[in-house]
1. Among the shown structures P, Q, from which was the value 16.4 of mean count of other Cβ atoms within 10 Å over residues 34-41 calculated?
2. Among P, Q, considering only mean count of other Cβ atoms within 10 Å over residues 42-49, which has the greatest calculated value?
3. Quick check: 43, 20, 18 is what I get for Cα extents along the principal axes in Å, for residues 26-81 alone, calculated from one of P, Q. Which structure matches?
4. When Rg and Dmax of the Cα atoms in Å is computed for each of P, Q, which one produces 19.0, 75?
5. Determine which structure produced the value -15000 for helix-only ellipticity at 222 nm (-39500 (n - 2.57) for each DSSP H run of 4 or more, over all residues; to 500), calculated from the coordinates; the candidates are P, Q.
6. So mean count of other Cβ atoms within 10 Å over residues 18-25, computed for just one structure, reads 25.1; which one of P, Q is that?
Structure P
Amino acid sequence: MCNALGNSIKIGLLATVFSTILGTMIAFAIGRHKFKGRSTSNLLIFLPMATPEIVMGASLLSLFLVLKINPGFWPTVIAHIVFCISFVVVTVKARIASLDPRLEQAAMDLYANEFQTFRRVTLPLVAPGIAGAALLAFSLSFDDFIITNFNSGTLTTFPKFIYVSAARGIPAQANVIGSAMFFLALTIVVVGQLANRRRVR
């Protein structure tokens, strides 16, 4: 069980890092710039969210087999990145859309260049959205079973372990881990709310 939990954490962290970085860049590109094919890009971003997981899992498995990539750890990570990146883009883009452009204009009026404005004004304002998107991506990746089951091969993750164990009785340790994860998530939410209130004051 510890091995399965470790695999889920590793996959979740890798998928979170890559999907957050790529998703944030895509969100800025779509949210701040007008270019040919922007509407098509928006459609492609929403497709993974609207596609049933069993369809996405089977499609990615077929792609890996065509490319002669055996199911395992890295195909699972790639599959999770593809799945999570849409949620990151939507979350960060919503935060970008809510920004007041006058703040950036004021920074440029004070002789800040584009990079300084982005680093000192835009990025701190978007940071809560990026953090929320990262937490969402990790929770989706850690909890996923269907896409993982298609692309992991013999690799065992925590959701797969729970599914297999359900036939003969879920061990007590799994309940302890589940409770610990719930209270950890609750703690993160409470700390975030308290920090937000303190910042507003």
Structure Q
Amino acid sequence: MVKTRPAETPARVRRVVLTGGIATGKSYTLQRFAMLGAPTCDADDIARTVQAPNGAAWSGLRDRFGPDVFDASGHLNRRMLGAVVFSDPQALADLNALVHPHVRQAIEHWLAELDPASGPAMVAIPLYFEGDRVQTFERVVVTACDLSTQVARVVERGFTEEEARHRIAAQLPTEEKARQADHVVWTDRRFADTDRQVEEVWAVLTRP
């Protein structure tokens, strides 16, 4: 009897998602992981690309939300769109349905192009828990800070306190995200403390 050797499963890069609420320090934390050697990808950057004029989601957004949320050059006014979707759950769902499939496709392409020997790949997806989680990741890292710090950071971006609290309330609470995470990086302390936590998480992620 001839035994057939089972086909080897192609090696793939280890997938890690970085997520967290608005203004919880995702961008800074992603930069720190990159400095430690992690290949990184930011879903927000991809979203901006697909929402730009001639981007994959642009015409659908224009049809759904109308010209009022676009400037004279055809670029999306993210603040105006945010005012619409954060006060209307259906509008937010429609926005996600138009944008997220293109973002997922771009992330999958990026991951597929990576050399498995490059180490864990870090993908920042702000609304990972709020989305449908079609993409699978081996580890989840959450950035977190206390609510007062989060509100203050959003206000520093030019929003009123009411607008800040409204946007925060539209997302899953930080406490729930932290509960579901494999690792939590607290960002409401000194930068050195955040850096130390990132280094500790990276040490765990890169263990053989």
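1. Q
2. Once mean count of other Cβ atoms within 10 Å over residues 42-49 is worked out for each structure, Q has the highest.
3. Q
4. Traced to structure Q.
5. Clearly, the read-out refers to Q.
6. Computing mean count of other Cβ atoms within 10 Å over residues 18-25 on every structure in P, Q gives 25.1 only for Q.
Where a number appears in this text, it was derived from the coordinates with a stated rule and is not lab data. Nothing here was measured: the structure is a model prediction, and the numbers come from that model. Cβ atoms are built from the backbone, for glycine too; each structure is taken alone.
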